[in-house]
Structure 1
Amino acid sequence: MLRLKFSIELNYEIDQPGCDFIFSIHAARTPHQIVVSESLGISQNLLSNTYTDPVTHTRFLRLKAFPGLLTVRYDATVDLDHHTAETSLLGEVPVANLPGAVLPYIYPSRYCQSDRLHRLAVKEFGQMWQGYSRVRAIRDWVANRVTYLPNSSTGDTSAVDTLVEEVGVCRDFAHLMIALCRAVNIPARFVSGIDYGADPFLRPPDFHAYVEVYLGDRWYIFDPSGVAIPMGFVRFGTGRDAADSAFATLFGGVRGAAPIIQIEAIPNARGELMLPRHVPYALSTDGQYERN
């Protein structure tokens, strides 16, 4: 079991009264991601409330802030006890048999225009065996055609834009992979969180976007950007695309600084220090779904 300890600090300068915030910075509680401890600090004396989506386990923090400086800090220790599976045993699920909660993830969405990429996806992946290996081929196709380049996209960049420009950051890689999966009827969703194990030459610790694909009876992790180690992902939020899973959504006159994130691996409950590593099998932090 992998145990990670991390902190997130967000700093804002607020220009007008009554600015609203919705944060998704709490570690999700799932069958294979256990929150050992956590604390939340808010520099202003504010009323806040949290809501947990019963299906995705995304935890939302909502608050209304006063003008001036605002600091939000979240600290947590999380155990990752991944469900693992042999990749050759994971097949795709026919649309007619998908659980109802999975159905939203086969349709086009704002940043993942799978309808526009249908012909390309069928040409490239339509004749492959319908299972984990096809999803892995889509991941590799995206990784080979898009170059990771910091600050190369904006909040408006979509999967089609990334396909054309061939550069992007982690969210752009995720959007393109999701769109291609959905174009051949494979449910795929956007995941936001943080990661342990990113290449320090690429960037300091930061929020990370990756992909979960529904195969067999649960959601499995994929990272088309290739800049991190999937075993070290801490999941915060999931959704159809980045519009559903932003770490912070702001309403009002607000200026924000870059997040300050620290993360480390520490000994688990058995006193063992485990570090994330690349593995040949499939990984999931989600629970099993019952098929319809």
Structure 2
Amino acid sequence: MRKRLLGRTEIPVSPVIYGGIISMDEIQENSDKYVAWAIEKGVNYFDVAPTYGDAEQKLGNSLTPYRNNVFLACKTTERTAEGAAREMGNSLKMLHTDHFDVYQMHGINSVTEVETAFGKNGAMQTLFRMKDEGIARYLGITCHNEEAALRALELYDFDTVMFPTNWAMNMGKQFGNRLHEVYKDKEFGFLGMKSLIHRAWNGDREKTESIFPKSWCKPIHGDDLFGKTALKYAFSMDINTTVPPGNFASFAFAVENIEECLSEPLNADDIEYLKQKLTEIDNMYIF
């Protein structure tokens, strides 16, 4: 698997990320098997968060033989310095490591959260200390709110940004276009997510009866053309790498098809195809 540079960090990373949710709620043997498969396929970027159930514990055990050869990202949903320090310390223990390659403020949903994190005794105080002490090589953010992402980037030149690069959200709502313009100037490591998502679930019953109990929105599944085209669209937005939905099937699909998607970029026929798909989701956007 070819590697791509992670923004201005110039760190070579796989174009597909192993999301820790894949290991969540799995027996340890399955997590070990999934991680070993990922390593064998050339995946070197692993991402996890303390809010992902037992994922840190399972992934930490699975990564023990490979830690020195992978790029490990972790996160905090805390917005105070004390809370972030507590969460960071526990994550280090769970993941059997003494540092993170990138540590991220996770799930920022509003400008207010950004201001709190950058304020007195805010989470950024801990993140800055982590970087100064070598506990975090790079600092990043993950968010679903474009206003919040833009405000955070005004306050600090983050090394990475994880943001939804979903074909339907961008085509139908231009979601992410302003962040894309900022990327051209700042060249942060651009991490895509929700790239292999079809639409929102059509009610609780559809989700309950699905084969994706860990996903809060519907992954693309069983349609290779759709999946490949959605991935191509995400990479047309200049992302460096993407994290598929948190199930092994979606992850494996991305890994097995990423070379084709990168070798044959999005074209006019692909765009027309996705325009038709957009009419079929009946405005069931994920946000």
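For this structure, a couple of remarks:
- A value of 2.1 for distance in nm of label points 7 Å out along Cα→Cβ at positions 36 and 236, calculated from one of 1, 2, originates in structure 1.
- Entry that produces -4500 once helix-only ellipticity at 222 nm (-39500 (n - 2.57) for each DSSP H run of 4 or more, over all residues; to 500) is calculated, selected from 1, 2: 1
- Structure from which 18 was derived, relative contact order in percent (Cα under 8 Å, 6 or more apart), options 1, 2: 2
- At a computed 19.6 (Kirkwood radius over Cα pairs in Å), which of 1, 2: 1
- Parent structure of the calculated result 0.40, given that FRET efficiency 1/(1 + (r/R0)^6) of positions 28 and 276 (r between Cβ atoms, R0 = 41 Å, to 0.05) is the read-out and 1, 2 the choices: 2
- Computed 48, 38, 31 for Cα extents along the principal axes in Å, for residues 100-267 alone - originating structure among 1, 2: 2
- Given 0.95 for FRET efficiency 1/(1 + (r/R0)^6) of positions 68 and 140 (r between Cβ atoms, R0 = 35 Å, to 0.05), calculated: source structure among 1, 2: 2
- Of the structures 1, 2, the one that 1.8 was derived from, the read-out being distance in nm of label points 7 Å out along Cα→Cβ at positions 148 and 204: 1
- Which of 1, 2 leads on distance in nm of label points 7 Å out along Cα→Cβ at positions 196 and 244, largest value: 1
- Parent structure of the calculated result 2.6, given that distance in nm of label points 7 Å out along Cα→Cβ at positions 44 and 260 is the read-out and 1, 2 the choices: 2
Quick note: the coordinates plus some simple rules give every number you see, no bench work behind them. Bear in mind the structure is a predicted one, so any value in this text is a computation, not a measurement. Cβ atoms are built from the backbone, for glycine too; each structure is taken alone.
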